[in-house]
Structure 1
Amino acid sequence: MAYNEYLADKLRQSLKERKVSFIEKNMMGGLCIMVDDKMCIGVIKDDLMARIGPHVYDEFLKKPGARIMDFTKRPMKGYVYVSAEAWEDNGGLNEWVDQCLVFNKEAKSSKKKR
């Protein structure tokens, strides 16, 4: 199992309920969900990968189940891992999805324009 399919399904459903258009990409051994050509949210093993933005990073790190995303062995400011205890109920998952979508509007796309 590369990543938690149950969590991936919950993310898909949450985004569909919000009528958000998204693309899925297999990245970093997990699943990355792109919104407007920008990395937004994803799944790494059993963790939610949330791109919440640097302006709320310290605040969201204090939430239960959140921890520093150090996939590259260095902390990635603006990104956090979220354990199952924080996303298993829909209320918890929705809060994370909402914050990722808020930041996605101001995030820059790394997609190269031609």
Structure 2
Amino acid sequence: MQYRPDSAELLTTLADLLDDVLLPALPSSLQHRARVAANVVRILEREQRLSPDADQQARTRYGALLGHDGSAAELAVELGVLLRGNTDGDLERDAWHALVDVARADLAIAKPGYDGWEGE
């Protein structure tokens, strides 16, 4: 059984401490470092919270295109090799949509707000 607070909550608390308490108390020469540290901690929190679903989504999307299961990283490499030698427009279109969805999930972790892109 996992006791409260969980790791994501601890990371959020640490980021808030850096941003709200320590940053204003630090000399200006150290404030940028505190902002960077808070940002890193927030990325780690989002990774802790969102990464399992993002990884499963990638495995599902890539696995459907390739017809088998594997790790997200292995499937991504295999899909890249397949696309480089591809002449099938349907595969290219389907891969495009899968890659955009996977990139959007990654951006939700690394850079929220940039994951809402709707272009082609």
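Here are a few things to note about the model shown:
- Between structures 1, 2, the calculation of distance in nm of label points 7 Å out along Cα→Cβ at positions 63 and 87 yields its largest number for 2.
- Structures 1, 2 were compared on distance in nm of label points 7 Å out along Cα→Cβ at positions 15 and 103, and the highest value belongs to 2.
- For -10000 (helix-only ellipticity at 222 nm (-39500 (n - 2.57) for each DSSP H run of 4 or more, over all residues; to 500), calculated) the corresponding structure among 1, 2: 1
- Answer label among 1, 2 for the case where distance in nm of label points 7 Å out along Cα→Cβ at positions 79 and 95, calculated from the coordinates, equals 1.0: 2
- Structure from which 106 was derived, volume of the Cα convex hull per residue in Å³, options 1, 2: 1
- Label whose coordinates, when Kirkwood radius over Cα pairs in Å, for residues 7-46 alone is calculated, return 9.9 (choices 1, 2): 2
- Given 25 for relative contact order in percent (Cα under 8 Å, 6 or more apart), calculated: source structure among 1, 2: 1
Each value in this text was obtained by applying a stated rule to the coordinates, not by laboratory testing. This one's a predicted model, so the numbers in the text were calculated from it and none came from an experiment. Cβ atoms are built from the backbone, for glycine too; each structure is taken alone.
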